[in-house]
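Each in structure tokens, the structures are laid out below.
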Structure I
Amino acid sequence: MSDSSSIRGCRLWFPTCVAILGGVGLLIIRIQADLERNFQEWFSAGVLVLAFFLVLIWFLLFSRVAWRIRGIAFALLLLMAFALTKMLRVDGTVDGRGLPKLVWRWIPRSDAAIEHPTVESSSDPAPLMEGLRDVPQFFGPDRDGVVRDAQLAPDWFASPPKELWRRSLGAGWSAFAVVGGRAYTQEQRGEEEMITCYEVATGRLLWAHANPVHFQQWQGGDGPRATPTVHEGNVFAIGATGILDCLDAGTGRLIWSRDVLLENKAENLIWGVSASPLVFGDTVVVTGGLTGPTVLAYGRSDGCPLWTSGTDKASYASPILADLAGHRVILSVNAASLTAHDPATGEILLNYPWSDASMPKASQPVVIGSDQVFLSSGYGVGCVLLQVTSGNDGKLVATQVWKSLKMKTQFNSVAVRDGCIYGLDDGLLACVDLANGKRLWKEGRFGSGQTLLVDDLIIVQGEPGEVVLAYARSDGFKELGRIPALSAKTWNHPTLAGRYLLLRNSEEMVCYELPILKVGTTELR
């Protein structure tokens, strides 16, 4: 029998059925309203891979095509697969959905040209920046995702932000802390993880402190994740491998350093240490790793260990200081729990089991009033509102008010204003009624970006790099302008220091001056 007749005689019902069933499977995956983008992409990829191998097995064993043709086709397929493994490399992920980004091996890495930074000395005083305010820590001035009394002009179409400067920098997902006209962040430069200080007015590098470590993870990328905290003239920063440094904010001089994971014989998290230090009084609080204590406290002045607490695996969220049901506590979102700790001793006052440790938790807890806590996560976990009361034994008790899948945060966090929760629900900006967990609206597509509530407005940092200003209230969403601020994957949180918006990703940073209103008027200034 000839090769052509052999091909004509093959039975196509099997690959046809595979194609139909595969198409139905993809359709079912896509129409699941509460199935998150990352699950949709991975399940879809799984369906396609399964369909490919089923058809391949059919072709090689049961297709009735001549054996010579089957052999040649299989050999060509193996040759092509081998060639692609030599020609392609994985360069992180496409976006927050976690699919690998494949690039040609001869294309230089985006950080290949980033060298050790050069401190730029100048005898000129720093330019005066009208309206600059301090943001000494991660997630806004008060670590709650809210900026108050900013008086931003609500129309970027008519009055667009003014770009002041733009510079390249090393890899990492840290944000900026801003104090006294200086912006502090963390970045990876070659084999050195760095804490860097830039002049807000010009972007000029003032100092840099280096540690000879390099954290890498194919999905999360290279470099540090946490944001420095500035407190009373010192900078506190923890790197992706767990090195906690205290530096002089003016000069970058090292005051003390602790290798938190190494000293506690703790295994690092899969995506690296990401929680920003919490500083209050004479205490610095950080979180641990997959093993060892969950929450750790050190003396602010000398770095001496004060206490350790908890046995749950740590997470990627940052601890916060809060007043809850009459208690001053440190709240920590862990891999499978929410814990509240006595700030002086670390004693666990509340241990509320939440989901399980199989899915990462990266969103900040939000304290509402004096006795409620809102928690959210992605990866199918959703959100929950807890009512917290004080027990007779001096401990705290948390009970569930409601639970919902209407706010599925991945590694972004939400903020609360006037009885509503605002955040990115699987990449779409959503507003949820705090009273009952019902979604009021869901607009826009921002991927794994970040949000910041600013008075009656909201700033959204989209994952592709654009920044959007919008009116966002319980009655709806209206875009008020956008700027193409960055041009690559951006998971870093924006920092609004008064009227100055500082943005960065793993490749570049930029500072914008935003138009604001004169107090008590609608006139710009």
Structure II
Amino acid sequence: MMRSVLPSAGASFVVSLPSEEALHRLVVDVASAVEPGDVITLSGDLGAGKTTFARALIRYLAGDASIEVPSPTFTLLQNYQLPQFSLVHADLYRVSSSAELAEIGFDDLPEDGVVLLEWPDRAGGLLAADRLDISFTLAPQRGLEHRDVRINGYGALAPRAERLATVRSFLDQAGYGEAERRRLKGDASTRSYDRLSLGGDSLILMNAPRRPDGPPVRGGRPYSAIAHLAEDVYPYVAIAAGLRERGFSAPELFAGDLEQGLLVLEDLGSDCIVADDPPAPIEDRYAAAADVLLALHGHKDLPHSLPVSGSTTYSLPRYDMEALLIEVELLLDWYLPRLNVPVSERMRGDYVAHWRNALAPVIDADLTWVLRDYHSPNLLWLETRNGVARLGLLDFQDAQIGPAAYDLASLLQDARVSVPEPLERALFDRYAKARAKADPSFEAAAFARSYATLAAQRASKILGIFARLDRRDGKPQYLSHIPRVWAYLQRALAHPELGPLRAWYGAHVPAMETT
């Protein structure tokens, strides 16, 4: 049983644990919410279950129930290199002064790891203000193994604690409370995903809390509103249903709390359209992905408004000039500052003017559903299905009405996978020839210009996003993709119609040197 209260200290809820199975579910819930840099404190009397919980959590995060997890009562600190992050398990029961903490290096723990701390009251002034505290109390009157556990989220972790309670309540009410959960590897998104296993079935839990508005950046509106980014799961539900109705393999919805941003979805597996390390395109699967776009763009009656549930509908926004320009300005706002290149108002004005001129001929051409992130991380291979259904589609909640060439450029200039130029050309020609055969009004030359323009727009945006992920969000791993995106940008800017943009980039935008 779980109930939620909100004291002044932060978010808090109480869990009643009558058994080992209930303890395991709590371990999984906490593990699914842990992020690098978190501090988790374990409070309670001797024998209340702190070390038992810590041991189970470490084994779960390690994905190995057999690893030895000794109590750090005598060593004080125990280090673990887990698949997603490092973890320090500390026990301060024997510590009597802050000087002892300094001696063992407690105030110099890595910021990008997780700290799991027993007896946090001994840490004094060194205890992190942002933390998740799990307090155990024995309840022998209700059984020898019975414990009551209070979880408090302090500071920046208060919303995380509240979300943890919300997710557990949703799973219980939806009938998936007994499911085994395993968190899936995340990306740059604020959403998270767990694989649920229950009764031989495998499903996906999407945890997508409503996106808060950022600061106003233009005309009193935040970036997300100008770029038409989805703020909740309503667009995802509507577009998924619209794709499935037309024979495409978007995940089916089995349960959901749309207001809370929680969905239980069909599991499309993990078979990708790339292989090897580093990943490289599987050519026939990339060809199938291009054919899926061909089929989607062949629908001339795609609606601009889609049903969600009941009488609720969702209208796809237009991928308009304002959205395209605010995206491309990310290069000025993040990529150039990352290289210590000053951006004057004149530079910005010239840049935006060049982009406005380049986009004007293509922005209203060949309009269709633009899924917007149509690239290898969001495309799965479904061997047992046929035709366009062989490709599983993910991450389309930001879809808009826009030029058909955008998604083809997203696929063939994949920011995370190096697509060889001969393969890009071959699949572009495959698409263009098929479009021309099916539609006599299709103009290959105009489509090629649209493709190059939107490929350059997307590459510029991604250079800014990856620089932002490094500088603002502390995720330097995205810098490794920048040389690839830079190379794609040069390919796109080589189009004869993009001469003014090519000259501006040549004069003002250097390549980033990465190691």
A value of 0.10 was computed for FRET efficiency 1/(1 + (r/R0)^6) of positions 440 and 480 (r between Cβ atoms, R0 = 30 Å, to 0.05); which of I, II is the source structure? II
From which structure (I, II) was helix-only ellipticity at 222 nm (-39500 (n - 2.57) for each DSSP H run of 4 or more, over all residues; to 500) calculated, if the value obtained is -11000? II
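Tell me which of I, II gives 3.8 when you compute distance in nm of label points 7 Å out along Cα→Cβ at positions 136 and 216. Could the numbers behind the result be given before it?
Numbers: I: 3.8; II: 5.1.
Answer for the origin of the read-out: I.
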Comparing FRET efficiency 1/(1 + (r/R0)^6) of positions 144 and 200 (r between Cβ atoms, R0 = 25 Å, to 0.05) across I, II, which structure shows the greatest value? I
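Every number in this text was worked out from the coordinates using simple rules, so none of it is lab data. Quantities reported herein were computed from a predicted structural model and do not represent experimental measurements. Cβ atoms are built from the backbone, for glycine too; each structure is taken alone.
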